[in-house]
1. Who wins on relative contact order in percent (Cα under 8 Å, 6 or more apart) among 1, 2, i.e. which is largest?
2. Quick check on the output: 1, 7, 14, 18, 20, 18, 13, 6, 3, 1, 0 is P(r) over Cα pairs in 5 Å bins from 0, in percent, for residues 175-374 alone, derived from one of 1, 2. Which one produced it?
3. Taking mean count of other Cβ atoms within 10 Å over residues 47-54 from the coordinates of each of 1, 2, which one would give 12.6?
4. Out of 1, 2, which structure matches -15000 when helix-only ellipticity at 222 nm (-39500 (n - 2.57) for each DSSP H run of 4 or more, over all residues; to 500) is calculated?
5. Once percent of Cα pairs over 30 Å apart is calculated for all of 1, 2, which comes out largest?
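Values in this text are rule-based calculations from the coordinates and carry no lab data. Quick caveat: nothing in here was measured; it's all calculated off a predicted structure. Cβ atoms are built from the backbone, for glycine too; each structure is taken alone.
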Structure 1
Amino acid sequence: MRKILILSLITFVGISCGGRRQPNIVIITIDALRADHLSLYGYRYRTSPNIDKFASKALVYQNAFCALPKTSASLASMLTGLHPTVLKIKPNLGTLRKEFLTLAEALKEKGYVTGASVFNGNLDRVFGFAQGFDFYDEVWKRNSNDKEGSAALITEAAVDFIRKNKERKFFLWLHYIDPHAPYQPEEKWIPQEDKGADIRKVKNKVVVGEGEWVHLNLHPFSGYYISRYDGEIRKVDFYAGKVLEELKKSGLLKNTVVIISADHGEELGEHNLFFDHGPLPFNSSIRIPLVVYIPWEKPRNVKAPVSLMDLAPTIGEIVGIKFPYKLTGRSMLKPIKNRKLLILALQGNAVIDFPKKLIFIGRRAQKALGLKPFYLFDVAKDFQEKAPLPLQGLMVSRLTRLRDRLLHLYSKESRKFKGKKRGKRISRKTLENLKSLGYVK
């Protein structure tokens, strides 16, 4: 299915927005940001004062999940409204093929000026993430790959874009990298927190970054690293706050939809995996913050489960886009209480028939981390997954069949798309970026 055919099939429908002008769309995603490390989700440390304040005027989704806890697959699903299985995209260094319609392309067809400023080599334009953007700022290519300096540059680019385009309708996507390992913020951002557990005493553990930026002989306690992770959150909250302030100062918030979220979470030792994401489908890796500000919607907490891949159909409903094929995401404006979600991981997967969640752990992770093959949770009552439910035979059997049915359905949908992968080589700067973030050796 060629992109030119897809675009020619697009029809746009009006939407009841009270006759208002189509709103600007701003999406802020923050890499590796756990929902439960934000103050607005009940974290005991004050890590996110600016996002907290903004969330008080927005819809806050309490049960939001990514589709796969790795950047490429997760953000591709966000931009297209399709499950990673349908996209047939690799978790890392995955290519978003031309045949898939992205939000940027759909909004551009609606007359939006489109811009992005991102920091993560997985989002390089050679992987297809720039399609549909008039302005696509790959920050690591212009700042000597300085992770800790990237937030200021993204914010600077965002403010400049907003000021230049405030008289037009625009779509702006920002992707901050800060909470992604290595956690090395400036000292001024690092809070004083609990000492934590001695990582050296944990059996069956995997510590990612050990010998590089993790030195257990010098700093053996988990609190040292978690406080630095939280420091990265405090820092990115500061810079995201500057973008929100610019929107307010420019008078644009009255007609701008703003979404703040993450591509995935981060394992901080809860399951004997330290400072990584991707292998496990526990909430620490897959539960994400989701704050959605819609000027004409009353602020409230939403308990119904949603997925990051729901952003595309939600924006489509707000703006009036009819996609040329069925999306696996659903509009968040009409949340589904008994939502069924399939979450993939590198060493397992999970199925959610809300509020029940059944986790499957692969053999390698079972052995390396001392985990059991299955876990059953009620994620509405136990979002931190501290109290596994008894593995009742009928429940496990039903949820296993649901998982297999969703896998079959998405695999069947994927066969409708026949596009070829891109064959471009990544640049030296992108390779250096991917190495610094631990994606390649």
Structure 2
Amino acid sequence: MAEASSIVHHSENLGGGYDRGIAVARRIVHRLLTRVTSGTIDLVERGQSHRYGSGPSVRVTVLDPRAYVAVLRGGSAGFGRSFVAGWWECDDVTTLVRILIRSLERPLAPLDRWARWIAPVRDRLPERRRRERPTDREFIRAHYDLGNDFYQLMLDDTMMYSCAYFSDPGMSLADASRAKLDRLARKLRVAPDDHVAEIGTGWGGLAVHFAENYGCRVTSVTISDAQFEVARRRVAERGLDDRVTILNLDYRDLGGTYDKVVSVEMVEAIGWRQLPTYFSTLNRLVAPEGLVAVQAITIDDESYERAKWTDDFIKDLVFPGGFLPSLSTLVTTSSRASSLRVLDVDDIGRHYPETLSRWRENLRAHRDQVDALGYPEHFHRLWDLYLGYCEGAFLERHISDVQILFAGPKYRNELGATRGGLAVS
């Protein structure tokens, strides 16, 4: 709530002294829009409409001309802040994002190449804000501790805040979330005698599902106070205290050795500098003959080096301190920082647009209930843009979602063998 309130204050400050620059900014934006490809943007301001591009169209209405300056000065972050402040509207944010991604592909290519070229030098530069454990907790609370009641309205009964798996397009979001969990359990060959470590509890959906449906023990860690309380309560309500342990603990402090380790869309929160520590910790926790499953949102390899140093809309307003790894970075870092070996890579990103669309629909359907929780208008605008923005990026394959299965150094998979009644071939 504090972050949402700061958006309007910051946006109001954007307007100071802009009168003279607005006309220039407007001309530059209109000139840039002449490069739009693979879609049409109808830009409307004060009753006048300008059409750019061809193909699927969206209508963007400028309500406050300060939006031009905000976008030019702030890029993606200015795009987001000006929308949240109510300076412009769009009838289809997802399509707008898809058009912009396609249109910016060529202009950004040289910047991507430059970022990759200077990466060895730039990566040695100090962080602008040193990542320490109290900072990590602060970043996590800024997003996940917004309010359990809010997330309950957005998510399904499993309370899984990650990509679902729609094996049947008509299935419910809850069934698709369970299908994702079952997919992970099968990859890990989870059996009743296994002890599974989960890195990033969320609201306890995976821990509860694994214990109830596969009979295993689960030890799960989180540094979100709000999620910890809900997850612990769900475990108690299901009578799973003897099989599930929820710890309010930094994953780096977890001890013990586990048959299986699983981490679902948690790695994005740690910051790119912590990737080696992340994989060395997974390596330490899993038994030498064990398996590790990591589900992660990824960015395309070409954009990774530029994106990790860019404060975009998502980092600015939604996930402070976050980053998106590329697939090659995950694989390369795991091989350098651990003895884990990659067994399987499964790209499930095609299921994320539908997941995001369902979350967005849930929030719209529960608008009155969200209002009753005390969230203001700019909060609604932020989340509507965030979910639509991500949906467009997934549809364009600019970002994706992967499940990577790793094996410990002593893991052996004999063809046709079984373990715990599950085929492992």
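1. Working: 1: 26; 2: 18.
Comparing 1, 2, the top value of relative contact order in percent (Cα under 8 Å, 6 or more apart) belongs to 1.
2. Working: 1: 1, 6, 12, 15, 15, 15, 14, 10, 6, 3, 1, 0; 2: 1, 7, 14, 18, 20, 18, 13, 6, 3, 1, 0.
Clearly, the read-out refers to 2.
3. Values: 1: 20.8; 2: 12.6.
Computing mean count of other Cβ atoms within 10 Å over residues 47-54 on every structure in 1, 2 gives 12.6 only for 2.
4. Values: 1: -9000; 2: -15000.
Computing helix-only ellipticity at 222 nm (-39500 (n - 2.57) for each DSSP H run of 4 or more, over all residues; to 500) on every structure in 1, 2 gives -15000 only for 2.
5. Numbers: 1: 40; 2: 45.
Comparing 1, 2 by percent of Cα pairs over 30 Å apart, the maximum is at 2.
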